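We did not get these values from a lab; they are worked out from the coordinates using the rules stated. The structure presented is a predicted model; accordingly, all values stated were derived computationally and were not measured. Cβ atoms are built from the backbone, for glycine too; each structure is taken alone.
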Structure P
Amino acid sequence: MNSLAAVVATDAPAAIGPYSQGVRAGSFVFLSGQIPLDPATGQLVAGDITSQTEQVMTNLAAVLRAAGTSLDRVVKTTIYLTDLADFSTVNQVYAQFVGTPPPARATVQVSRLPRDARVEIDAIALLPGA
């Protein structure tokens, strides 16, 4: 029996490659990294790191809703930044979206992200009943 199921969120950007927005596996949902794409246009949102981080978190929330869970059930995230100088600002925005206790997390600087985004975040969350 295959207990894996793809998550498809129509109010989040479609995958821009051969991957799922998220995959349900047992009691968890694993979300692919989200970049700051506007789901309506498929284009990178204009603005600074604050605007980009808000869009990323909004996109993650949409995929989590489609999976039947929410940001307050996230247990682990990874944040990818093209400039660690943005760390403090990203933290401020991120903190407005996550629950208590905040998820475990890693943050790394990378040389480049898809579509030249400045931030990407992936997540692992518990499904209801877990």
Structure Q
Amino acid sequence: MLKVRIDKYLWSIRQFKTRTLAAAACDSGQVKLKGEKVKASKPVLLNETYEIKTEAGKRMIQVIGIIESRVAYSEAIKHYIDLTPEEEKENNERLAASFYTGKRLSKVGRPTKQQRRNLDDFMNTDF
């Protein structure tokens, strides 16, 4: 039987973007097994149910397959069952939709050189 650390498993099923984030979540108590905090080094066993808190919200997953390498999302969802209640999923979707990524929207922000010239011409004209 394959032994995989919980942080590596959560990273491989795409619950966290990096393994470092998965380990940090485990260390800070955001990953729980039966209401107890889980250390990042804990091996994953089949049929265990984990509660995971991420920026996108709370999730509950049940392990049905163990993998140790990161795979495509379509493959990753075959290794766990999402047991998150429906009302929690709706809250997560609403939160994810309003999540600010930090990227500046295109064509918004600093004016272009032409726009600056037009503004300068407008501000310097006497009425």
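Numbers at a glance
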quantity	calculated
For helix-only ellipticity at 222 nm (-39500 (n - 2.57) for each DSSP H run of 4 or more, over all residues; to 500) computed as -7500, the structure of P, Q it came from	P
Structure from which 1.0 was derived, distance in nm of label points 7 Å out along Cα→Cβ at positions 3 and 27, options P, Q	P
Structure from which 31 was derived, relative contact order in percent (Cα under 8 Å, 6 or more apart), options P, Q	P
Test item: percent of Cα pairs over 25 Å apart calculated as 40, pick one of P, Q	Q
